[in-house]
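A.B. asks: Below you'll find a set of structures to go through.
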Structure 1
């Protein structure tokens with residue numbers, strides 16, 4: 001997909017963009033948390049926010065305000081201070097949106113704000129499901145918790161599953177089972193990197209689900 005990003009009148013082409021979403025409530029209302037990332041040859045835009053709805057298609061024709069979203073909305077290293085995301089048609093595969101915003105200057109303490117305009121055509125992806133323990137593959141529904149998070153200045157309530165079940169917590173240093181379907185990984189398709197006591201990994205299961213993450217070191 002494509003589009004453009006204009007900063008203080010200087011226009012840059014966007015060559016790749018995607019919108020990743022999942023469901024979460026805010027102040028008791030059902031809604032959609034979405035993250036947009038758009039890239040060009042010399043520019044990068046990312047933003048996250050929440051909008052009311054029960055499916056991603058409900059973003060269609062919505063105007064979503066951004067008010068001090070912090071690090072969840074930035075362009076080329078500058079945080080977006082205020083703005084509006086306006087959606088056109090959205091379906092399970094594609095989304096069209098425009099952004100009008102102001103971004104803080106790169107110089108800390110500077111009152112100068114850059115004017116940002118963008119039209120973006122995105123690929124749409126649901127956030128990958130993670131329902132199974134990475135250590136043994138058992139379902140994790142019984143261990144789910146409800147947690148409040150902030151996304152783009154919006155307080156949202158999400159249902160969060162752990163990475164490992166209680167039996168595998170502290171005993172598993174690398175993934176053995178796919179978190180999406182629970183199928184056992186083939187050893188050759190698990191790529192692990194140890195870094196500063198934390199194990200980072202990327203793995204693809206026989207069903208084609210690819211997932212990346214990190215596990216805490218095993219307790220002695």
Structure 2
């Protein structure tokens with residue numbers, strides 16, 4: 001069975017994505033990282049980094065979709081199943097499946113830390129309520145972990161196609177779509193929670209202002 005222990009699957013972009021991932025983990029778990037990501041000045045920096053990452057990834061997604069006869073890569077879909085994986089893998093062909101594996105282990109390593117970093121910067125610098133910060137930290141970490149796992153495991157499916165038998169591969173055909181579904185669901189939940197937090201903060205300010213005016 002083909003594995004990920006092949007240097008030809010990786011590139012300089014893989015190293016950049018790995019370093020960026022380590023930076024986001026540092027922002028998550030260290031006091032200095034938490035303080036840095038709570039600085040509003042980080043939001044435009046994270047926003048620019050996200051825009052660049054999305055632009056680079058989108059270009060490659062379009063190229064892969066063309067290679068697959070118009071079928072877009074699986075990880076841009078909110079929900080998909082084993083049948084979709086098989087259809088996309090077949091449409092890509094041998095060289096396309098290798099390109100997709102290289103994409104997920106290379107260029108696509110830029111997107112997860114970009115999204116996670118922007119999410120951290122936004123909620124940590126605009127929401128101070130401990131409850132919101134705890135909920136969003138868990139949501140951001142869940143998003144980050146699920147997308148990293150999905151992007152690391154999908155190449156195993158592609159590199160071994162059409163092989164589907166065996167406990168590992170059979171499990172991956174169910175696990176990877178689930179991880180991508182969790183990725184999008186939790187990311188959406190995080191932003192909804194942020195908007196709710198902003199509304200709650202604005203309402204609290206208006207209440208304080210009204211009480212001050214009444215005195």
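A.B. asks: Given a value of 0.95 for FRET efficiency 1/(1 + (r/R0)^6) of positions 33 and 97 (r between Cβ atoms, R0 = 25 Å, to 0.05), calculated from one of 1, 2, which structure does it belong to?
C.D. replies: So the calculation was done on 1.
A.B. asks: Turning to a different aspect of this structure: Given that relative contact order in percent (Cα under 8 Å, 6 or more apart), derived from a single structure, equals 16, which label among 1, 2 identifies that structure?
C.D. replies: 1
A.B. asks: For distance in nm of label points 7 Å out along Cα→Cβ at positions 41 and 57, which of 1, 2 scores largest?
C.D. replies: 1
A.B. asks: Taking 15.6 as the value of mean count of other Cβ atoms within 10 Å over residues 49-56 derived from one of the structures shown (1, 2), identify that structure.
C.D. replies: Structure of origin is 2.
A.B. asks: One of 1, 2 was used to compute FRET efficiency 1/(1 + (r/R0)^6) of positions 81 and 185 (r between Cβ atoms, R0 = 35 Å, to 0.05), and the answer was 1.00. Which one was it?
C.D. replies: Derived from 2, not from the others.
A.B. asks: Assign the value 0, calculated as helix-only ellipticity at 222 nm (-39500 (n - 2.57) for each DSSP H run of 4 or more, over all residues; to 500), to the correct structure from 1, 2.
C.D. replies: Going through each structure in turn, the value belongs to 1.
Read the figures in this text as sums done on the coordinates, not as results from a lab. What you are looking at is a predicted structure, and each value in this text was computed from that prediction instead of being measured. Cβ atoms are built from the backbone, for glycine too; each structure is taken alone.
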